[in-house]
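Each value in this text was obtained by applying a stated rule to the coordinates, not by laboratory testing. Keep in mind the model is a prediction, meaning the values are calculated, not measured. Cβ atoms are built from the backbone, for glycine too; each structure is taken alone.
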Structure 1
Amino acid sequence: METKNDEWVEWGKAFIIAIIFAILIRTFLFTSYEVQGESMTPSVYDGERFIVNKIGYGFSEPDRFDLVVFHANEEEDYIKRVIGLPGDVVFYQDDILYINDRAVEEPFLKQKVADHKWGLYTNDFSIPEAVPLGHVFVLGDNRPNSLDSRRLGFISNEQIVGKVDWRFWPIQEVGIIR
């Protein structure tokens, strides 16, 4: 009888330890994120789910074209693409991205821009100042329909939850995000 009780106690301990590990991992290392909306099509679609690396930016800064999740406000997190890094001056003219007066290709948008038949895919704009230190400038890939830095302003590094590393839903799209 005592052996059965010991076994239940051991299973209980293992279960509690597993729960603690899961909470620690989700709190400090990785979390999941479900996309809501169309602002990142064609790269990311409504309902897709991702693993977000919360520790990567503790050791490095965001890179250009990283997909990041950030706190847009107290209730909502958004997923967008990093376009401008600290010190960058960003503008768009005739569907061409310019960073520091140099044209920069966006291969993830090439087909979407080519298929767009109603004027410019990305309306011309320029930000009046360089991206400040500790901030990034983000855009959604669905440029005609995205609430991003053009309206939200620069995103501070403190607002960034993490880098989108891994798609796990839908199952046929599972894989590393580049």
Structure 2
Amino acid sequence: MKQLFLLALLFIGFQSKAQLFMTTNGEVSFFSKTPMEDIDAVNKSVSSIINTATNEVAVQMRITNFVFPNKLMQEHFNENYLESEKFPSATFKGKIKESVNLTVAGTYPITASGSATIHGVTRPIELKGTIVSTGSTLALTCQFEVKLVDYKVDIPKIVFAKIAEVIKISSKMNYTKK
């Protein structure tokens, strides 16, 4: 709950008339494909909030909540690559560019423009996805790619062939009105 409160504080121009949709169990997964090895992991404890009055979106996740099929991969990911003790979370803060009324039922292709912070590095990013609204719930799906070098994630040369330089990210968030 503390994490969700912090997300609410991320909103610029928070208004009392805001219609907020929230989740604390969103899902973000990633996939790295190389000729030598495929690596995938999923985080099912992602917090997010959408303010439909301003179309602002915020997402926050703990890096250590990513689960791998192989415990050694998970250990290397947290200790060597993402340094999760030093950089415990990743965030996205942005705004939906299209003028859409998400409180009205429908399917909306959207583009969110903002900034992502990963491994302590904040960079501008644009995400394309789809939001399905029932009027009282929202379901967001999104896929995008992240270049490890952009976020200063160093991959040792000895394992370079096992980890892709560009990681495919997928997200699924189911929001309820608050």
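Structures 1, 2 were shown, and helix-only ellipticity at 222 nm (-39500 (n - 2.57) for each DSSP H run of 4 or more, over all residues; to 500) at -6000 was computed from 1. From 1, 2, which structure was P(r) over Cα pairs in 5 Å bins from 0, in percent = 1, 8, 16, 22, 19, 13, 9, 6, 3, 1, 0 calculated on? Label of the originating structure: 2.
Which one of 1, 2 has mean count of other Cβ atoms within 10 Å over residues 51-58, as calculated from the coordinates, equal to 20.9? So the calculation was done on 2.
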